[in-house]
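Engineer: Some structures are shown below for you to check.
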Structure P
Amino acid sequence: MASLTKEERFYHNVRLLQRRTKCSNTVCKEFVRIFKEYGNQTASGIDNFDKKAKTVAGVDYFKLHGCPNCDKYVYTPDDEHINCPFVKKDGTVCGHPRYKEGKEPWELAFYFPLYRRLQALLRIPAFKQMLEHEFTRPSAHDANLMSDVFDTPAWKEFMGPPSQPCRRIGLQGCTDGFQAFNCGSLGFHPIEYAILSLPPALRFKPEFMLLQMFLPNKVKGVSQKKYFDFASKYEMNALFYQGANEVSSTYIY
């Protein structure tokens, strides 16, 4: 982060320490509290720093609710429907309740907009330079030699020739399930993307991957499609045809 105060640099180092040691937020905040007590700090708090860091990094999320009956409709945060309004092919309305008893949704997913993260990354000159790896790497002398994804016919056909500066990037989506807690009480399916335009050594490092969604484990197969359809309408189509910098804040819910 640019233009950090001395206090913010301290909080930044605390978060870097958390990343290295895998300690919890509770441990981090307790460490900050003790340090402030003995260091005469009058800091505003690590929470304020986190908000600023998330804004600069373009990290944000919102919740989605899905209909488990028709497997077609996704409720956005500003959607006031309490019953599924999806109209089936026979003209009937799905009508399945959005919530169980106690206002708990039948399906809950978390969505992390890609365009904000991409806009933040593209403001970093070093990152933009790394995207030019395809253009600047040594070219293979043997046309039949495939040393990277850039050499494959599918990449060349779909992506076209590289340029400097880079004017397009390739993403590879992947997903797998995991348990959120050791007791196995809650599972999630993360949907994330590797940026294939980056050098090979960086593509699968967590800091360079793009998280898009957390889907609940119970949502499988065709039931997941409605969330991918939402992502396409929300930002993926615009990212493909217009580019990250052209996606405006009108997409924010």
Structure Q
Amino acid sequence: MARLCNKTQILKVRSYLNRAEYLVDKLGIVPRLPYLYTFDTLGLALVSKVLALSKACVKLVALNFPDEAFGLSRSIVECATILRYLTAEPAVQDRRSRDFAKFAMADKAFWAHYALKHSIGTDKEFEIRRYMEQEGIVADTKPARRHWSDEEGFVWKASLLDHPLDGTRTEMHRKAEYAVNYYYASQFVHCSSLAIDSYCPDEATPFCVAPSSGLRKTGNSTLFAVTVSAHSSIGYALFGMNIDFPHKLNASCQRTLEILV
């Protein structure tokens, strides 16, 4: 049976997330016109996504699904990394934000290709082609295979970028954070050997479907990744909109991390 995380730790992280949501809402941010200030819409959408994912992860840990929560936590790290990349160089923030937004067309092009393949010679094909013409979509699967930033190994490269908010965090710190919060969590996303170790059946014993044995003790790792990445995401988003970060949230995050160590 998986080892449950300390209830105090779970409650503290949940409290931090509620505090973060309250303080962000209290700022009363009104996003500017998206076609002029694309980052406002993207940054705030990513903050909402991060907090939703964070709550889901904490819920999974509380319900004794730590390995599954850890895999999901990687999505929070990815959101934080996207925000880091978008805001690392203010001079190109608008261009990078537009690149991110425009990549939605690659997804439409991907599905248009397969929709046409299965609709040749039908009334549906006419409808699809009319929609494609209206939206400026060219059926093609290739654009969707590349990353929106055109960077190979995006998370690694974005993690190593210098950022104005890094403060005393060195490249060594960022590499260590990448190793634990992204690389290690990726093993649970892709269900590699590490991810199934906690589910291996006992030898010479009739098999029964069983919960995680807790071998990897991923619950605490999840709570730590959630706290760090959620805090970073909010910081990057506010920085990108030139909004001061709530100092009360820094103190709350620090107190939460001290309990998790």
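Engineer: Here log10 I(q)/I(0) by the Debye sum over Cα atoms at q = 0.13, 0.19, 0.21 Å⁻¹, for residues 59-130 alone has been calculated and equals -0.52, -0.77, -0.87, so which of P, Q was it run on? Don't skip to the end; give the middle numbers.
Structural biologist: Values: P: -0.52, -0.77, -0.87; Q: -0.71, -0.82, -0.86.
Among P, Q, the structure yielding -0.52, -0.77, -0.87 for log10 I(q)/I(0) by the Debye sum over Cα atoms at q = 0.13, 0.19, 0.21 Å⁻¹, for residues 59-130 alone is P.
Engineer: I would also like to ask the following. Quick check: 1.9 is what I get for distance in nm of label points 7 Å out along Cα→Cβ at positions 51 and 227, calculated from one of P, Q. Which structure matches?
Structural biologist: Details: P: 2.9; Q: 1.9.
Computing distance in nm of label points 7 Å out along Cα→Cβ at positions 51 and 227 on every structure in P, Q gives 1.9 only for Q.
Engineer: Can you tell which of P, Q yields 17 when relative contact order in percent (Cα under 8 Å, 6 or more apart) is derived from it?
Structural biologist: Working: P: 17; Q: 36.
The structure behind it is P.
Engineer: Given -20500 as the derived value for helix-only ellipticity at 222 nm (-39500 (n - 2.57) for each DSSP H run of 4 or more, over all residues; to 500), which of the supplied structures P, Q does it correspond to? If you can, show how the numbers build up before the last one.
Structural biologist: Values: P: -9000; Q: -20500.
Computing helix-only ellipticity at 222 nm (-39500 (n - 2.57) for each DSSP H run of 4 or more, over all residues; to 500) on every structure in P, Q gives -20500 only for Q.
Engineer: Out of P, Q, which structure matches 62, 19, 14 when Cα extents along the principal axes in Å, for residues 187-242 alone is calculated?
Structural biologist: Numbers: P: 35, 31, 15; Q: 62, 19, 14.
Comparing all candidates, it corresponds to Q.
Values quoted throughout were computed directly from the atomic coordinates according to the rules given, and no laboratory measurement underlies them. Just so you know, these numbers come straight off a predicted model, no measurement behind them. Cβ atoms are built from the backbone, for glycine too; each structure is taken alone.
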